[in-house]
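The data blocks that follow each hold one structure.
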Structure 1
Amino acid sequence: MGQAGTATLTISELREFASFTACEQRYIRRSLDIGLGRQDAFKLWARDEHELASIRKQYVAYQDLKTLRTMRPDDIGFEDIETFMGKLVRMVAFDLAQEKMTSFSAFRFLYERLLGAWARPWLPGAFCGGAALPQIRPDRRRVLLHSISEAAATAPGWSDREPSFYPEFIEKEAA
């Protein structure tokens, strides 16, 4: 793909990120810092003791990310599916229980970056599995499960193009 095509896809990713709520954007940036080890999330994101505790729990919840990145189960066989999906759904349920993401789109945006493009076929199942767990409040379950389109849930194929836009913390200037 040429440079113009790559630029168009990056702009598309920027627009998608801009369509998320401010809360979703903040949670995605924070999660990428934790999951990709980009920044010290405690210093950057904790505004109070509650957020400090939440970040600590998120570091623990994300401890299987490195393992998940290397697993890449076969999308035809069933050999690795229990271990992979078990770890992934547990992590997804943690993120959804934080009540910062309200849609499959925001979830997919985050997890494509945490795991890579290869994980796209696994994301609808992990999202539905995590969103349907009793740890998610019933009214949140409804919102989350209604946010995944039939097209996303039943896609016959997925792009293997890696994401190019990874949003980062933006310092607010003092007025």
Structure 2
Amino acid sequence: MPQNVPSFAELLDGARHSAVHLEMRDAYGVDNEAEDFAHWKRTGETDTDPNSAYWTPWVELIRRTVARGVAVRRARIVSEPVSDYIRYEHASTVVNVVAGEQVRWLPRRSASDIALPGNDFWLIDQRLIRWNHFTGDGASGGGEISEDPAAAKLCADAFETVWERAIPHNEYKIS
């Protein structure tokens, strides 16, 4: 049965204490990044202007969320050597950090013994999960909301373990 999934703005605007995001894919193929990713592959340049039309909505959302005292953290589990997509993502993460997100990277080999959920997710206030589903080629497969306490605990435990092991963005070097 289709579900009414709140927008990211609605989710983050409703957060009171924390919003954590775990990404576990080595490549995404979401429509809104396709043009910038293709440009980066051709030129090595990506949009890192927090005031650009592409970034402004996200930057404003994160800034107002953080201004309310909500901690916004993003962790990425990546295979090494990293994929072209992860190189691209790493190059633009400066904008996430400028907006107020804390971002860390965990080499996949350091995650082997962590019980991880089967999908990327956002976890709001350690109780509300937004599962991010993707197709095999990385396109968005839609989101799903859950307030299942056992799933929320799995997500919280997995995220915190990843976070503790992960390398802060400004220290993670792409080779």
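Derivation of every value follows stated rules applied to the coordinates shown; laboratory data play no part. Keep in mind that this is a model prediction, so the values were computed, not measured. Cβ atoms are built from the backbone, for glycine too; each structure is taken alone.
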Thinking of 1, 2, which structure, once helix-only ellipticity at 222 nm (-39500 (n - 2.57) for each DSSP H run of 4 or more, over all residues; to 500) is computed, gives back -12000?
2
Given structures 1, 2, which gives the highest value for mean count of other Cβ atoms within 10 Å over residues 13-20?
2
FRET efficiency 1/(1 + (r/R0)^6) of positions 109 and 149 (r between Cβ atoms, R0 = 25 Å, to 0.05) - highest-scoring structure of 1, 2:
1
Could you tell me which structure in 1, 2 was used to calculate P(r) over Cα pairs in 10 Å bins from 0, in percent as 9, 36, 38, 14, 2, 0?
1
For distance in nm of label points 7 Å out along Cα→Cβ at positions 93 and 157, which of the structures 1, 2 scores highest?
1
